[in-house]
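Read the figures in this text as sums done on the coordinates, not as results from a lab. Since the model is a prediction, treat every value here as computed from it, not as a measurement. Cβ atoms are built from the backbone, for glycine too; each structure is taken alone.
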Structure I
Amino acid sequence: MLFVAVFTAMIGVGIIAPLLPVYAADLGASGMWIGIIFAGFSIARTMTMPVVGKASDIYGRKRFIVLGLFCYSAISLGYVAATDVGSLALIRFLHGLAASMVIPISMAYIGDLAPANREGATMGNFSIALFAGFGVGPLLGGVIKDTMSIEANFYGLGILAFIAFLLVLFFLPASAEQRGDKQEGPASYREILKSDYVRGLAIYRFVNALGRGALICFIPLFADDIGLSASKIGVLIGVNILLLTVLQSPFGYLADRVNRKALVVLGNLAAMFTFMLFPLCDSFAELFAASLLMGAASAVSLPAASAMVVEQGQRFGMGSVVAVFNLAMSGGLALGPMAGGLIMDAASVGAIFWFAAVVLLLGNLGFVYYIRKGSRAQATEVPEIGG
């Protein structure tokens, strides 16, 4: 039931993704304001996710998921009613608050239900709902805008979110066995952040999300500048995410059989070179090929990094380590659009992709440094444990 509900809700979110930057620009938003509008969603999630997550442990998951989906539906009307940049930024921020009650809490609910020794497979299968829904959404969004109007996209978000709200309200059980409550308490966040492995993984997730945030936010403007329709813009974003969805399973299988650290580095390097290709594209076919390469690059690194997160979660506490990983992602998704907006105002949209490539290179170096440092530290601990 959660798979269907989240898939439905993410289609609604994806419907507005390729059009929101253009919609904001039509309201008079500068590049910086476009970045703020996009970043507001992730900032709100970052602020409230730890609080909502803890509250769901105490009061149950379902009520927060239901409330979040209902807010999704109501907020869609706010997008239509927005008349200036400030009101659009506020609506986007409120949308982020609602999001903190849907996806993270749904993942916690699934984690409660995951059979022992199958947590990774269970969460991986559930993640397909996120990526597939968000991948299908932009494809539908572009067609809806071209055949009807941009307002119809926001109404589509509301209708789909309301359908998901009804599904969860009437068919999702009120509670699940919360296995985490029966385990020993996790390590403190201070202790977790002292781990070089966790630091390396957080750096990877931050720069990966920063690049993806800049891509999703500004590729619609870049594509619009070369005369592409809303449908084609939706295809560019949707195909990237759908390819990532399709490749998650095979590359997850690969990550269990080859060096995971090498896959993370390789995927990040591939993403870096792909970002360098985007400013050189001047047609739909070239942008389509670059989007495919970006989806493939993310598929190489993300399953391997997620598997490494599970390893550290078994050491420090799964929920806490996953929270650090997700907060790093939210930080990158927030900073990427804002930094991109500043660069757009100072230079051009194309310069944003060069900036993202440099950040990915630095992030890769940071990941390698901390992972190697962590490996050396663990190697020195082995004799003491055995002795």
Structure II
Amino acid sequence: MKIVVVSQYYLPEDAHLVAELAASLTERGHSVIVLTAYPNYPAGRLYDGYRQAWRTVEVHDRVTVRRVPIVISHSRNPLGRIVNYVSYALAALSASGVARQADVVYVYATQMTAAIAPSIWRLLGGAPFVLHVQDLWPESITASGMVGGRAGRAMEKLLSGWLRWTYRRAAATIAIAPTMLAKLKARGVPDDRGHLVYNWGRRIEGDGNASIESRPGLTVMFAGTLGDFQDLDTAIEAARLVADLPGFRLTVVGTGSAEARLKQLARGVESIEFRGRVPSTEMHSVYRESDFQLVSLKDVDIFYGTIPSKFQASISLGLPVITTVPGDLSELVGANGLGFVSPPEDVEALARAFRAAHALSPDERRRMGERTSAFYDDAMTREAAIGRIETILTDAAERKTGK
């Protein structure tokens, strides 16, 4: 098949899932072109070595990557963020020649605005498109506080109508969690076009698993974007409450808009360490330093149907988790013994989870790590997920040919 991948983010940004999908589809014999923006996420600055132009072409892992210009903004200013999203959508639309010969278009929908160009191409007789929804809209806009009040309600109404129209015209829609799939079907995705495919873990370079080793104390690590939604305020205050635990450490890896505020909040807590951004080539050794990975989000309705990618990254390496993400993820962790569950935004409850993890014996930690690895192998491998997506894309492409 000739597949066009539409994604606002791509390498060298932290976009491992869509990059691994494109590379794997190429390895399976498909022709893949990625249509993306110039790299600027998460700092909101153009990466070194790049200069925006109307078109540039690169090759990553034998995948052809075509970049289009974008208005760069990652501030909390709602207008700046909206212009950022829409500018990519319009720039992608102008590259219709890329998609003209495609059999199917795959949309990596971190922002649903990425679906604008594929839906218009389809309306004009172009290839069918498949949505891979990573975040539910309009809540990702309205619940974030980016737009509130009367303007927020007006935007929610406008977006909801457009989203229903888009869902009905997609050849297929992929959700990453059961609750998300149920909500998408309630919002217009036809039952026979809705699919559940769990995201897979990030490919971490290194030998063997980063499995739990016998060592004193407890190291809990958060690795990811440091934003307001991640609820690291709760983790910092919980770490303050367990300062009496011998050898306890909370290690924070990553950068983001909330980094300065979080560092200020953590002042005086000697057990908290901020590592900053770590290159992907070093992440395997960093993971090996941890006993548990922290997967946390605020108590927002859309997160009940979200499974953050850091969860798969952790369990793929045999590392159990401590999670505050309600809904689907907490149910998975609790039902399968993959770590500890705490309600979101509850400092005392998270502190109790830290204490429970600290109290485990080396043998109990080892068994938990083994369960974690086994669950990943059974339910969330990259090969199984990509095979499922390939089948969905093939079925969608047959709508173009009338098979």
Structure III
Amino acid sequence: MKTLKLAIYNVFRNKRRTLITLLSIIIASCAIIVFGGFMTFTFNGLRESTIKTQLGHFQIGRVGYFGRGAGGLRPEFLLSNPNEIEEKIRALPHVVGATQRLVGSGLISTGNVTLSGVLTGVSPEKEEKFSFAETMVDGSQLESGLLGECVLGEGLAKGLDAKVGDTLTILASTVDGVFNGMDCTLGGVVRTGARALDNVYIKLHLPDLQRLLDTTGTERVMVLLDETRNLPKVEPYLQKLAEDSPAESKLEMRTWQQLAEFYNRVVNLYTSIFHVASIILAVVVLLSIANTMSMCVFERFREIGTLRAIGETRLGIMRLFLSEGLVIGVLGGLVGIVAGVIAAKIINLSGGIYISPPPGMSNGYMAMITPSPIYFVWAFTVSVVASVSASIYPAYKASRLDIVKALQHV
């Protein structure tokens, strides 16, 4: 405790130098917290958008379906009893939605222009919860009972130069490899947020797509929970449902994390950038504190010599300077956390930061800062570790000073 008290006193002996050193730590800690809060907001938004627009929290399909790779509709992967599976899932706790999906590929034409697209069959009455991130550009979503309608992605509609109310012709190959066609009325144009999907997106009533593909089955059942945090509570039930399925129609379950390739790539990219930025900030803090501590040793030669002359050990000298580094790191880290929270609130109150559309996306967004405790710990740890590490060499040099030469230093 005496060493710690003396270290605190020594830190504030030169207030101007200590303030400059603390500012470097505070700015680094603030930057870590703000960038971490930006990542948290981005990950949360992308996660919910991915779940509520494309994947759901879980998907159930036949064994081999999720690893089938590229290719069209394959009969061996069609569910034989999708309605029964859906009913069992709806009875589980925390489940707020379950819907069947059928996906195929085909050609869509206005008569003058023909483009390829991905056909998605949905049940409109169950689809509202799964269309969270779809933005209506024109018209309206599919309505239950009004068969013969379709909804297109914005890019595909522009490519076809199709307007709401136009009649379109869709051609596709059935499960038996025979070409089939149908006419549909364009009921709406949507923007999904993913430019690549907007260029091929064709949404149909499930019965219409089943008739076009000449099948009565569906490929998968998508499951939506009340909150993402309840995913671990529901996963064992769905895993058991898949394990207890009959051998002739064995099921398998996938979570959204296992299916969200784009989300996982974004998380890995941002996390790597965050780690590199943290290392750079830590090096800046380390060099700043190393310079400060070296100056302290140079200015206190006679003081160190006096302490050694009255019986202080080399270990005691090292402990003193390391304690000073620790005090600077702890104080800078704590103030940095407060500064980071204040900076986050200022950014949020100002309306956030506009982020232009990332590659492959069609919409920009206003990014807020969501401070997270994990980044408080990260910022504080970087501050303390960098401060103590920067003090090791100056402390060692101070402890090795010759007593007589130190006392004679002017």
Tell me which structure, out of I, II, III, gives 0.75 once FRET efficiency 1/(1 + (r/R0)^6) of positions 28 and 92 (r between Cβ atoms, R0 = 30 Å, to 0.05) is calculated.
II
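Could you tell me which structure in I, II, III was used to calculate distance in nm of label points 7 Å out along Cα→Cβ at positions 292 and 356 as 1.9? Write down the numbers at each step before the final one.
Values: I: 1.9; II: 0.8; III: 3.9.
Derived from I, not from the others.
Work out the source of -29500 here, i.e. which of I, II, III gives that when helix-only ellipticity at 222 nm (-39500 (n - 2.57) for each DSSP H run of 4 or more, over all residues; to 500) is computed. Display every interim value, and only then the final one.
On the way: I: -29500; II: -12000; III: -17000.
It must be structure I, since only it matches.
I, II, III: which one has distance in nm of label points 7 Å out along Cα→Cβ at positions 140 and 300, as calculated, at 3.3?
Matching structure: I.
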Entry that produces -0.53, -0.59, -0.77, -1.04 once log10 I(q)/I(0) by the Debye sum over Cα atoms at q = 0.15, 0.16, 0.19, 0.24 Å⁻¹, for residues 236-315 alone is calculated, selected from I, II, III:
I
Using P(r) over Cα pairs in 5 Å bins from 0, in percent, for residues 196-331 alone as the calculated read-out, with 2, 10, 20, 23, 22, 16, 7, 1, 0 as its value, let me know the right label among I, II, III.
II
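Figure out for me which of the structures I, II, III the number 0.00 belongs to, where FRET efficiency 1/(1 + (r/R0)^6) of positions 12 and 220 (r between Cβ atoms, R0 = 30 Å, to 0.05) was derived from the coordinates.
Values: I: 0.95; II: 0.60; III: 0.00.
The read-out was computed on structure III.
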